[in-house]
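Next up: some structures, all given as structure tokens.
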Structure P
Amino acid sequence: MADSSATSPLYRFNRERQAIIDEVIDRVTRQTIQAAWDSPADRLDNLLNEAAFVELSSERGDAPPARLAFWRDVVRSIARSSEEENAEYVQRAIADYANDIAGHFRPGVQKLAVDLLPRGLSMVLGMGRGLTLPRPGALAERIRVEGEVARIKRLAEAGTLVFASTHASRLDAGLMGFAMHLAGLPALVHGADQTLFDNPMTAFFMANLGAYRVDRSQTQTLYKRVLKTYSQVLIERGYHTFFFPGGGRSRANRVDDRLKLGLLGTALDAWSRNVVRDGQRPVFIVPVTMNYNLVLEAETLVADHLENPSRQRDIIERDEFSDARRVASYLAASLRDDVFLTVRLGTPMDVFGNEVSHDGEPVDGRGRRVDPVRYLFRDGVPVEDSERARAYTRGLGRQLLESWRRNNVIQPLHIVCMALFEHVLRQHPSWDVQRVLWFARGNIISRVVAEGETERVARIVRRMAAEGELRLSVNAEKWTAVEMVEAVGELLGRYHSQPVVEVDGAELRLNDLRLLYFYSNRLRGYDVERRLSAAPGGY
């Protein structure tokens, strides 16, 4: 397997790091002061008051004392400070944020990570199987990278790649990086959640592998401007990157149907700036789906979702990822399967959502070449138009969501859980989901019925896959319903803190409907429920 990691632009990052930070500080400072001149709503004292409120009202134990002291000083001075003094405060705040966000990259740490991750997880696998000598290649054998790998390798040489991924687990970032290594794709920079820098198992690697810090508790305008500008400058300079435009992890385990477009929009901004400034350097968007069987944080995520379904972007401070024993238990359970994670790379697009050829040429739905540069011009002159840019980014977002749906890889786990949960719902037609989850716990279903319901769902899902609506894993394609029910019952019993499904002879007891609901959700949004009700019963 060819490894193009060593040729990644990331290897020059340490030489350019200070220049990148300086450029971000200068650009955001100038934009902020210009905006204050242009609009009363963007006055510097307003921005400072907003930032001070966020910083001081959510004082965390690990907040740098110097930062807290700075914002307290701002609060004491803001009522009598001049515009020049406010501008100095703004520049100091921007510099502080830029230095805090910017990552580091040490090639030696990357080599250690590439070697240590498979060996460490293979040790867990070896212990789980009772082997005395773990095989270093075991993890690599259980991560499958599918999709447009050859096309993307070629595009990596022609332009800058921006991978936009679904987000299911805190494991995503590390495993995405390892999957790119397995596929022979360049090492990537990425925006990593603050919690990964706080976790002792991941902090060292996050701090040294090019990740930049994203603190979602920092909602103030100044911080968000610095974060987006940092992302934009990296893309402008040719750094391949990835991020999770859905925001936080999917609480319900569904494929996202809405996006946070801020960081995604930096790809268009970077491409536009490069076109206007020094000729076109292509930027290519690569949709990615991260497809697990078991999900490490499933119990915490579904509990949070059911408590308040509208609170999908709130920060969960502690979950299974925070407990080394739960992580080890999860890996021991998951790595017993032939494939525990499928990373699927969708068809690459330009920053407007047009498909790009193997040579990097944008094409429309009929395969005709498109000239995206014309999107920036008005009366023959390149024009910056923020509203137009937002409209283009929304269009890109729609294409990205559609790609995620088509490249969602369905496992037997999802099919069986959908079959069982929908069966329970039909037994209580007047109950809503919350009531079913609470009162139908412990329901018993015969194995014959479970296998028949699974066969009905499998037929529907296989037809959908044949029509290109989604993807199936190898086992979802070839296993019978009998094999699926047997395997899924065993899989669910390996990891979760209580038995999800208990097998008692010819019957199944459904003990944890919340997790059946969580795993079945991977198939929701495809109208499976209606198709299932319309399909003939019989089994």
Structure Q
Amino acid sequence: MIAEAPAKLTRNEGLKTTNPLLAGTIPQTLADSAIERFSEDDYEFLKFHGIYQQDDRDKRKAGKQYILMVRTKFPGGVLSAQQYIVCDDLASKYGNNTLRITTRQDFQFHGIVKSNLRQTMQSLNEALMSTIAACGDVERNVMAPPTPATSPLVEQVLEEAHKLSELLAPKTPAYHGIWLDGNKLDISPDANAQFTDPLYGKCYLPRKFKTGFAIPPLNDIDIFTNDLGFVVIEEKGKLAGYNLLAGGGMGMSHGNAQTFPRLADIIGFLRPENLEAVAKAVLTIHRDFGDRTNRKHARLKYVLEDRGVDWFRIEVEQRAGTKLEPARAFEFTRQGDLLGWHQQTNGNYFLGLFVENGRIRDQEGYQLKTGLRRVIDKFPLEVRLTASQNLLLVDVPPGDKSAIETLLAEHGVSVSNPFSRTRLASMACPALPTCGLALAESERTLPDLLTDFEKLLAEVGLKDEEVVIRMTGCPNGCARPYMAEVAFVGKGPNKYQLYLGGNEPCTRLNKVFKDSVKGEDLLNELRPLLVRYRQERVGTERFGDFCARVIWPEMQEAKA
């Protein structure tokens, strides 16, 4: 019998194994002004430093014009007033004069050119901000509930998220050596051979790894979409521990049945003192069992899918050195943010401001970027970014509320967030022109599409209804579309898959209703469904629940 040859590892695995410092030839390229772009190998290494090399796809006919996107790493989305001011300055000086809030509570700077890259990174770090591991095959930004009014445990959980972020960060000296120290970094084969990351080893993870915390009943970070999730269990106002979730993830590929969005499994309950050990256990399971031969099948969710929850629980317990208890009861009732003014437990207030698709910018009559900057210049408030791409100004003394309202109003920004409920619940990924993976428009298209959808709701007698709509330019799922009541997922130029049936607390995946719909036909597909919903809904049933109850069985019957 001839033994089967071992499966071939992916190109990325070879790059990481031979260069565990993650430096590649980034220093040489930075130093050579005649080189306009980083190599294909360095493109992969840059991700670990929080950087994506892109080009403006609107200008490709004139030749590729290379630009860079830099992503911060804010555990729980928390940054100080001074840090916000630095970010605002950098966006104006080196970026495209916008700040983009991500769906993982970070900022992205778009449009940075290579000659300004090191100064951007240095300025962020001088203000005690980091970008390391904001991208790449490592633990990404650790998410946590940002809203002060939802639970007295919010601040404690934010602190745990920050500690976990530090614990799970890669330890390569290349980050400081390239961007901050200015010293010559040894990136020779010998130096790479001598370095092994104490947690990740020489080859890091098979793919990205996402962690989050959530405090019921508000599922404000879409906890079931994470590789690793901790659901806070509260008893008598105290943190009793966490329910452990694992194996969630949104990404998939069109036409590849081996890939699919997946909700995390509930594994068990752990005590607070075991948090770090369990987090390391789950991450190292992905490190050791994730698929390194196929990056499209390399997320932790496929380990859970292939090996099962019972196997996974035993493996976690052995690695963490603790026994998981049965999961405690919990319930999520909704997803999303508290917008407008709300009182905190300490008597101060926070202000939640809607940021459409997370893009902080100035427009005619609505100067959000300038208005926020003036407020934060005058009132040194903590800023928190949300998983729904909105922004909170935190710890506002009662006496400052009126002045803040006035200052924002001078720039056309109302603290009442006067938008439809559906628009306030919407999200879109950046897509074109900067994302190299985009197959269709998203951020640039959704605002006008929502305007037409709002008219459609009014036309069919549902003017004040909230429908959670999310749009992405490709199936990778950055705006978590597979949890939405209605989702448009790019399949090609001006073509989208139409998904229906997510629910309000984001605990149920939606399903494909139509596989390919032209952009101009999306609302025509929804019109008859909305008419039926108005006529056949039960009580206050939401549109997503109606689709799951009525439309899904009809879809199944049509397939039979």
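Thinking only about mean count of other Cβ atoms within 10 Å over residues 82-89, which of P, Q has the largest value?
Working: P: 14.5; Q: 18.5.
Of structures P, Q, the maximum of mean count of other Cβ atoms within 10 Å over residues 82-89 occurs in Q.
Computing relative contact order in percent (Cα under 8 Å, 6 or more apart) for each of P, Q, which one ends up highest?
P
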Q. Taking distance in nm of label points 7 Å out along Cα→Cβ at positions 114 and 274 from the coordinates of each of P, Q, which one would give 5.1?
A. Q
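For which of P, Q does FRET efficiency 1/(1 + (r/R0)^6) of positions 322 and 474 (r between Cβ atoms, R0 = 30 Å, to 0.05), calculated from the coordinates, equal 0.15?
Q
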Q: Work out which structure the value -16500 belongs to, where helix-only ellipticity at 222 nm (-39500 (n - 2.57) for each DSSP H run of 4 or more, over all residues; to 500) was derived from one of P, Q.
A: P
Q: Please state which of the structures P, Q yields 2.5 when distance in nm of label points 7 Å out along Cα→Cβ at positions 50 and 346 is computed from it.
A: Q
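Each reported figure results from applying straightforward, stated rules to the coordinates on display, with no laboratory input. Note that the structure is predicted; figures quoted are calculated from it, not measured. Cβ atoms are built from the backbone, for glycine too; each structure is taken alone.
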